[in-house]
Structure P
Amino acid sequence: MTVLQVADLSFGYGADKLFQGITFSLEHGQRAALVAPNGAGKSTLLRLVARELTPDTGSVVIRKGVRVAYFRQSHELQAEGTVLDAFLSGFSEVLDLRHALTAAQHAAASGSEADLDRLSDLTDRYHIAGGDDLERRVEIIAAHLGFTPADMDRPVASLSGGERGRLQLGVVLAIEPDLLLLDEPTNHLDIETITWLEKHLAGLAGALLCVSHDRAFLDAVCPNTMELGQRSFRSYPLKYSDYAVAREEDLARERELAERQEAFVAKTEDFIRRNIAGQKTKQAQSRRKMLDKLETIDRPEDVWATAEKVRFRFAPAPRSGDIVLDARGLGASRGGRALFSGVDLLVRRGDRIGVVGPNGTGKSTLLKLLAGAGAPEDVGDVRRGTNLCQGYFDQHLGSLDPQRTAVEEIRSVRADMNVDATRQYLSRFRFYGDDALRKVQGFSGGERSRLALAKLLLEPRNLLFLDEPTNHLDIPAAEILEEALAGFEGTVLLVSHDRRFLEQVTTRIVAVREGRVDVYPGGFRDYRDNLEKLAAEAAAREAEGREAARGP
């Protein structure tokens, strides 16, 4: 059953078309990834499907009766009510009954027969409406997204940006829609939560259209991949990794066909020029008519070509000592809660260490301690090796001034570079033309990340601290950064939830969890295998608990 039909869709701003001629459909149960570089219009296409925007041409048809849920990057939530109210917001009847039931419970304390009868009536109605089952489902989703039972009574207005994002994701999942639209759902989720989300979405009964830069997530969730271009739209019944191979083969074949036709046309036109007024005039005229009827094969659009031009190159740096950092007894607390204690870590030259763990466990705090930027109340000692040239990438991009242009940001580090040299340098990071003269406050998340990395790479570094460096990068930029770090001759310590990035870059993993810090010398795969083992043990205990509850 088709739940979504998009036909000949185009959209742009003024004369500039983001995309045109987009046609595709989604069947019930079909899960598809929508991929393209940053700025290609993926989020805009989702908004068109959700009918938040009106297309210039074409149509979006959603089957009558289909429930649609849309997770936006912007995490737009009404700051009213509790977390549980937000989770139940897609079920207005149940939510209204629940509020009435709560009021009735308070009123029944009077002991009056009328109040007790009303409480009994509302309790029955709430149960018949499925409120109890819905609350249990919501509690399971909430727990996997990091919300405790106590959090369910918190006002939405008290949540942080990351918590709002996880709540918004939980809200759309709780609805169990027939058509689910997800725009970067894994941003700011930890690895364990992403793994749960993959399994949850794999069991989705409805259709899914997902935008994400997380390659491992796309491979696990979406067996279909759609590529959005300005004048092309490719659809493959393949997961992302297989699509990436197949599209290169298709592009090579299509380029060859276009080149063959161009060579044929050039040869034919040369014959026409030489013979139009000679003895072979009729042949020349015949060939002219043939060319006029020939259907031109355009060179294929390579949507990733510009994105792949970003270049992360490290300036030559002096060699550091063999022992880079020797950390002893590190510990930190925040908000009266101990994050970790007694952490010992020896970092040698050439190490590429990934710091992982659930959100809120202190990954960024540990990175700052190792970088010498911890809080005054933190404990422990970090002995630094010789000849270190350190650089730090902050996930919040605090090194950027919103009021400066990209050129001014670069020249704040290298005042010796003139404007022309600065613009040429910025072109390596996909800032072309007037982009270099725009203020940072108008940049997208991806543009800010590329600019912060451009600043970081201006000076020689042999020790890098990177906190979520791929968070806003599109897939080509993340892959190019991977290659650069894998060939980096210095030392790297990084925090990331991007599993493919961790697999390609890191040599060791430091896992922070429930006050413990464990080191996995086998790298990310060693850590992943341990996670899978723990998950299997937890599932077995849960199954045993359910069996015991049933009794003999």
Structure Q
Amino acid sequence: MAVNVPGLVTVVVFYIVILGIGIWASRKSKKVEKTCAGTKSEVAIVGGRNINVLVGVFTMTATWVGGGYILGTAEAVYSPSRGLIWAMGPPAYVINFLLGGLFFAKQMRSKRYVTMLDPFQHRYGNIFTATLLLPALVSDILWVACILAALGGTMSVILGLSSAISIIISAAVSIVYTFLGGLYSVAYTDIIQLSFVFVSLWICIPFLILSPAVTNISPTVHFNQTLGNSWIGELKLEDAGKWADEMLLLALGGLAYQALYQRILSAASSTQAQVTCFAAAGTVFIMGIPSVIIGAVAVSADWNQTAYGLPPPFERGEAGKILPLALQYLTPTWLSVLGIGAVAAAVMSSMDSVLLSSASMFTQNIYKATLRKQASEWELQLVLRVSVLLVGLAGTGLAFGDDSVFALWMVSGDLLYCVVLPQLVCVLHFGRANSYGAIFGYLVGLLLRGLSGEPLLGIPPLILYPSWREVNGVIVQYFPYRTLAMLSSVISLISVSWLVELGFRHKLIPQSWDLLGVFDEKKGAERERVPVPCEEKNFVLNTKL
């Protein structure tokens, strides 16, 4: 396939613009460092806590509306075994932001934390906090792989570039401006990226629907002769457990992402953080509508009338590329270039957030709090930047391997949902949670999830739950095993915390057995308090971009 030169030039110009905005924002970050009472590393992580509502909504929405969201939603609607009812991203993310605003934003922002791991460090200490970074890091790396795989597939279809080149260039651009400007570069580039995604995809929709190769996409058309399905899809009773598991994974798993709290903690006040979450719930749903329409159009298209021909994409194993394929073969060339720009923008808007997410937690909660307590600000800035680079390289390396964006999208949140979410809920809302319960709950969630297997990573299940099936030689669990692991972790954490406290308080367990010093009042008083960064004073009413 020949390289699409005009399209390539357009994408290069777009990348240069984004890089320029990122560099400009990095200069703004340096100005804030001079006026903020907090440290330079805190300005890079939470933006001086003066990110206003408008910018906050843009950057929060852009983080979730990545390549996985856009391409994964279209793939789900198009796939014969799924359909619209399995396109869980839009409704799940609405639930995610509403719950975040109601039960997490105020609790986190009012205590002026810097990262999601701060409450754990304050209550449990440094060692256990370090173990929580591991599942968060794995999830972030898989998320980077997911969104880069989405972009690589899209560019290979529309521009004629190899996936490898597309992935490497896009990763490099995101790493550079995140490396330079921290949260400010991420937030301000997100505004441009999200706006571009919204406008370009909606411009494509009328051309797709009116394409000569597309028949009626009305949901009353229940059967497509080529694919044998309706784009509405069907939820069978035997699939209900798998559907509920995946929906809860997306809806609740996102509550354990550092990227969410990076935006919450950068708000000027607790109220502003809540408003940002509630507003993002509406915008993230709207951003998913074009992908749903594109998936429905692809189901209704007669691919034999296009240059793509038969067999259709699903039979060729290209369902994961259905969005770029629809743009390439069902719209004019100039529109398909807009589409690739939209996917590139979505990918970078998520990737930069993920890069900063893991780097922030490692720098703030591991390096600064545990490894080098006396580290200088210059040293912390260096560690933050090196961490951004390493996470980006790790995710980029994994992006070359898998064709299903939807699968990578789902797996990226697994460990957070099963292991980190129970810990976060309990540390914020269960005052009696202690280190013994936290460790036990962590092990239970991790063990149950690991023993359930993971087809994408080639891990066979050692526990076979009811309703499991063998599909193409691979065992697939249709029982809500992720949710079982999550709930078991919560119950274990609460129960063990309560029982251990009961034992020590009533002297049923000797005080000498308190190896972690949980019930030693002197040790508890000596625990470090979370440092307070920039003052809120003038930022509550700040509405300037």
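Taking helix-only ellipticity at 222 nm (-39500 (n - 2.57) for each DSSP H run of 4 or more, over all residues; to 500) from the coordinates of each of P, Q, which one would give -13000? Mind dumping the intermediate values first?
Numbers: P: -13000; Q: -21500.
Going through each structure in turn, the value belongs to P.
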Exercise. Out of P, Q, choose the structure whose coordinates give distance in nm of label points 7 Å out along Cα→Cβ at positions 233 and 345 equal to 4.6 when calculated.
Key: P
Quiz item: Just checking, which of P, Q has the largest value of FRET efficiency 1/(1 + (r/R0)^6) of positions 265 and 353 (r between Cβ atoms, R0 = 25 Å, to 0.05)?
Solution: Q
Practice problem: Could you tell me which structure in P, Q was used to calculate relative contact order in percent (Cα under 8 Å, 6 or more apart) as 14? | Solution: P
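P, Q: which one has Kirkwood radius over Cα pairs in Å, as calculated, at 27.2?
P
Here, each number is a calculation from the coordinates, and none is a lab measurement. Predicted, not measured: the structure shown is a model, and the values here were computed from it. Cβ atoms are built from the backbone, for glycine too; each structure is taken alone.
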